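So, here's a batch of structures to check.
The numbers here are math on the coordinates, done by the rules we state, and not lab data. Since the structure is predicted, the reported quantities are computational estimates derived from the model, not experimental observations. Cβ atoms are built from the backbone, for glycine too; each structure is taken alone.
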Structure P
Amino acid sequence: MGSGLGTLAFLGMPNLQARNAPGSDLPHHDATAKRVIYLFQSGGPSHVDLFDYKPALKKLHGTELPKSVRGGQRVTGMTAGQRNFTVNGPIMPVAPRGQSGVTISDLLPYTCGIADEISLVKSVHTEAINHDPGITFINTGSQVPGRPSIGSWCQYGLGSANKDMPGYVVMISQGTGKNPGQPIFSRLWGSGFLPSNCQGVQLRGGGAPILYLNDPAGIDRDSRRKMLDDIAALNKIRLDATGDPEIETRNFQYDMAYRMQASAPEITDLSDEPESTFALYGEEARVPGSYAYNCLLARRMAERDVRFIQLFHRGWDQHGSLVPHLKAQCRDTDQGSAALVQDLKQRGMLDDTLVIWGGEFGRSIYSQGKINNGRDHHGRCFTMWMAGGGVQGGRMVGETDDFCYNIVKDPVHTRDINATVLHCLGIDDKRFTFKFQGLNQSPTGVEKTKVVRQLLS
């Protein structure tokens, strides 16, 4: 029975509606987005090379980074022992694009083509300087593992809009930049202290997208339905006796698995996509598990009202071999990311779908080792972009200094990014709480946050 129902694979399957959600006042205000597609670039994309346009860097390339710019700030153990911190300018030109003048690198020609649809936040910052704390921080609001992910908070508060699919779906791809990239842990889409039916469901890249979804030989749909009904009746007896909410969650897991036996294969069957789709996304979109394929699946899930779709793409950690690895990583992701935005727009879905692109931190202006060898982690400032879902395209928020090292205008913390995402979904992050360990926990912690209103239409 376990193999047929997929109980292990579906542990934590989201239910149809958020239960015991934080009051009946959600949404707190009119939402501008119905759903979110989060294109998470794991490893730390280089804002220096991709978005942060600084003409002065041409002359500064190869010079020593002034101590006054570093300001005694801590760096990772990978470069702390360097005698020299040599300024390494962008490996390809970064220039204003489109009518809006949003600054994007030649490394991202397809993203250049959607410059007027996206808005850059150039002043994102974080306290984390290493990968696991950084990626945990931006996804859960804390560097300490164990808190719910932002997708789980959305599932908890808003529930699922599609009764046949979970409200929070995750897909992972590996780039050809740094291979293997930094590990991706399932706790990044975990529910933490929220009910377990709020955690994300991962779709695999190859073979069966979800393990154990098919019924074993000899079991038909009617038999499966009757067995599930009988199990639910037994579980109800136990639930009444113990009050354990995990029993109710288990019933939802079984029931969702039953419905997904029909819905999930249809979403991953691309045979109904016209050739124009693959011309837009590229031939890689035919390859299960590739970034472009996952971007196409994200659009298909968005069409079916999956509320929170998160893609994790590994390989952005360019400590060495900066030039070939960064170019390869951009080739992996550029067309798929731009195609997704274009596809949503031409289908009339971009207005109510919030698309986010970014990683856990940026990269250093100084070279790790010899010039053009690589870049270290940099959390003092980095760039993310957003599109759709209430975000006005063609804007740039925040400024950094001439060295892309410190923020000089409009700092935006990673918590502010998450507060803005929730705002677009109609949620005030500080009014949205869950009682745990005697405290009213919020998605962005106790620190003060702000919505990045310069982005909004």
Structure Q
Amino acid sequence: MKMLNPAYCQNIAPNYSRRKFLTQTSLGLGAAALSFLSDPTPAGAATSTGVLGKPHMVPKAKRVIYLFQSGAPSQLETFDYKPRLRQLRGQDLPESVRRGQRLTGMTSGQATFPLTNSIFTFAQHGQSGAWISELLPHTAEIVDKLCFIKSIHTEAINHDPASTFLQTGSQLPGRPSIGSWLSYGLGSTNDNLPNFVVLVTKNKNGQPLYARLWGNGFLPSQHQGVQFRAGKNPVLYLNNPDGIDKETRGHQIDYLRQLQEIQYQKTGDAEVLERLAQYEMAFRMQTSVPEATDVSDEPESTFESYGPDSREPGTYAANCLLARRLIERGVRFVQLYHRGWDHHGGLPANIRRQCQETDQPSAALVADLEQRGLLDDTLVIWGGEFGRTCYSQGRLTETNYGRDHHPRCFSLWMAGGGIKAGYTHGQTDDFSYNVVENPVHIHDFQATLLHLLGIDHEQLTFKFQGRRYRLTDVHGKIIQEVLA
């Protein structure tokens, strides 16, 4: 955007009143938008509707917490119990199972593909009888609140395109993420916090995470995700510099609004309005963010339920607790990223550590939402970007093995928000290599997510470069069986 010359602003601003501006543009959409920006409603109120005006249907979920396990947890060590692999351990993967499907460059050169079962035990839990690994004892306690999808599959075989595909509906960068689509379509329910917040577990190594995974793509910039970080300053560049108090900053924002109004009248550039909306949101967040991230008012029992890590900001447990606090305050979409699940070698030790970090907080979040009466209209999702192979990458021993990427099938779970509790959807073969019942494509999953929020996935579109785009591209069907 071309900036106004300061000298020009000094000459024109005193002679160009707000009344004159609104009079001249009273019949335009710009005036209506600026009217909203200039007169925000009280804290916590529903402040703006999205492009849809209202949902296509009555929503069963009002908000989403997506617990994204970056790196791809092995379904074979968590939820997809395959006892036959114990009998076949060490034998080569049959070609009748592989069917010539492509492999990654990390295992395509192996002379053999030795099958391996999980060394961890499984048991059935709850009235639903869901099979859960010993690694996830807390998840086992809430199985009757969960809906497992064991037949989800993707087209991507490497992490970056797979994560991008799951979050944006395309393997290629540049498309809007799920949270951005929801913000664009449904609008905001709180004027003092972002509609879409991202939390990344601190000090975790693993596959790189790019801001475009929570980016707005070609949607207006106000719909991009805002990352909250651990520490005293959760949002970068939010605090005032030394020597600037809140009153002074408020005057600066008021004058900036006047300049932006002039700029918008001159250019008609909608991005001027988007930038102004972000300035004003940042100003309001100076008060709302410290309040939302201050967990000192939480009772001791809350920290006990989420686990000892919940006292340390930036951990997975602390982020699960913060996610609950954010959705209580009107944030529509909260996405947690937890890295470290990419276990090409040393899987038993590494996945044990990952589950210790995530099992208790994930289960506590679901239970906490239910106890507060929020689970019925909050959709919680847990899962990674693809699955892992039933054969070992590298050397197989009695106590150690690794698993390569596997896009043909993997597992995730959902809870709350209109999802059928205590239900398992889909089935894989005895090797957890191919889907044999009720396959679920990534676009099917995304279509179902939007449906639960009251959106027809085929009708939420944005025209860009001559084409109307949507989250589900040109595919996707609602998974009716998982709906409550």
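For structures P, Q, calculate relative contact order in percent (Cα under 8 Å, 6 or more apart) and state which one comes out highest.
Details: P: 31; Q: 28.
Answer by largest value of relative contact order in percent (Cα under 8 Å, 6 or more apart): P.
log10 I(q)/I(0) by the Debye sum over Cα atoms at q = 0.09, 0.13 Å⁻¹ was computed and gave -0.58, -1.15; which structure, P, Q, did it come from?
Numbers: P: -0.58, -1.15; Q: -0.64, -1.20.
Matching structure: P.
Comparing FRET efficiency 1/(1 + (r/R0)^6) of positions 105 and 329 (r between Cβ atoms, R0 = 30 Å, to 0.05) across P, Q, which is largest? Don't skip to the answer; put the middle values down first.
Values: P: 1.00; Q: 0.10.
Evaluating FRET efficiency 1/(1 + (r/R0)^6) of positions 105 and 329 (r between Cβ atoms, R0 = 30 Å, to 0.05) on every structure, the highest lands on P.
Can you tell which of P, Q yields 3.2 when mean projected area of the Cα convex hull in nm², for residues 345-384 alone is derived from it?
On the way: P: 4.4; Q: 3.2.
Going through each structure in turn, the value belongs to Q.
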